[in-house]
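K.L.:
Input: structures, listed below.
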Structure I
């Protein structure tokens, strides 16, 4: 049997040690709340932020083995400075391609469990986000969460003729404007109506709008 040289043995041990340290760095302090309301605190590794399909847990960072925690059995997961809510429901799948402005999956919905990232949590409203091929924004009120919806359609021939140049390739229907008005009780001030109808479907404008509405909500 050939003997391993001391130098080679040292390099192997260094490599194993480096691998172990690198894997430990992937674990972040956080907490996991299951459906029973129990909180598990420790260190978490989440490999796929779109599905949370593989949540690995260590009670102590030095533990050699990690434990698998099912995403289907949790209410929320927090790690770093972020909190994710486990939500099961239907989200709109329609989007417009960037190159040729074709409406894809019009009026289609996908029903599944997904992790929603909490962007803002106020006294009345919570704004949440999820991204697949496009950005999805959700609003939470009490224990209920719904997607802030938009839909797309092509302009009619009559609508196109109203433009001398640069006729729109598609038209956005901001359903979420009416959703926000409804969540405010169906009656808003003139200023609140302007704030809502001027809000475009992007993170920063929605953050500003939800924060302002949350302060005015009774």
Structure II
């Protein structure tokens, strides 16, 4: 008879579904919380967020990370600081199919949950940014706006007719709308470490 063991853990390395890293300011204390509009960390920085190393202030929002060649996401290792990227005022390359699939899934009434890395320090901006990554967190996506184009795949459920005024992402806004949740994933392709406090756990069967 063949038996298997169950392995639990939090992701410490793997390829992300989308090339974003979130600020710890948006995650700490918000697991299972309300919807948020997250914008680039250069927009709406959070001077009251002191979750960085030695209590340092951390910029809020999200940052772009380097994509793997030919892929939408990028390979992340929490043991290594991650360089940033600068897609400019447009949706990152190789991501149109991913965003269209997200929109189709949400429209069909199903959830889109992605595991993305969390940073607690950032230096520089754009392609010169360097992010200190501490964890992966599970984000339930409900909408986004990544370019000036107001249709799919660049924008989805981002206007005042879709969300409250506080969450709407119009005009020059570039952002993603959703909430951080506790989540157990069966995803393959991740290296596991000890379960951490950010609510995203991976479970798999091992021989």
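Since every read-out is calculated from the coordinates, none of them should be taken as a lab result. For clarity, every value in this text was computed on a predicted model and none was experimentally measured. Cβ atoms are built from the backbone, for glycine too; each structure is taken alone.
K.L.:
Can you tell which of I, II yields -2000 when helix-only ellipticity at 222 nm (-39500 (n - 2.57) for each DSSP H run of 4 or more, over all residues; to 500) is derived from it? Write out the running numbers ahead of the final one.
P.N.:
Numbers: I: -8000; II: -2000.
Of the structures listed, the value fits II.
K.L.:
Sticking with this one: From which structure (I, II) was distance in nm of label points 7 Å out along Cα→Cβ at positions 119 and 151 calculated, if the value obtained is 3.4?
P.N.:
Answer by label: II.
K.L.:
From I, II, which structure was mean count of other Cβ atoms within 10 Å over residues 31-38 = 16.1 calculated on? Display every interim value, and only then the final one.
P.N.:
Values: I: 12.9; II: 16.1.
Attributed to the structure labelled II.
K.L.:
Suppose Cα extents along the principal axes in Å works out to 60, 44, 34; of I, II, which structure was it derived from? Spell out each step's value before the answer.
P.N.:
Values: I: 87, 44, 27; II: 60, 44, 34.
Going through each structure in turn, the value belongs to II.
K.L.:
With relative contact order in percent (Cα under 8 Å, 6 or more apart) derived from the coordinates and found to be 30, which of I, II does the value describe? Please report the intermediate quantities before stating the final value.
P.N.:
Details: I: 11; II: 30.
Structure II accounts for this read-out.
K.L.:
2.1 is what came out when distance in nm of label points 7 Å out along Cα→Cβ at positions 63 and 79 was calculated for one structure; which of I, II is it? Don't jump to the answer; show the numbers that get you there.
P.N.:
Working: I: 1.3; II: 2.1.
Checking each candidate, the match is II.
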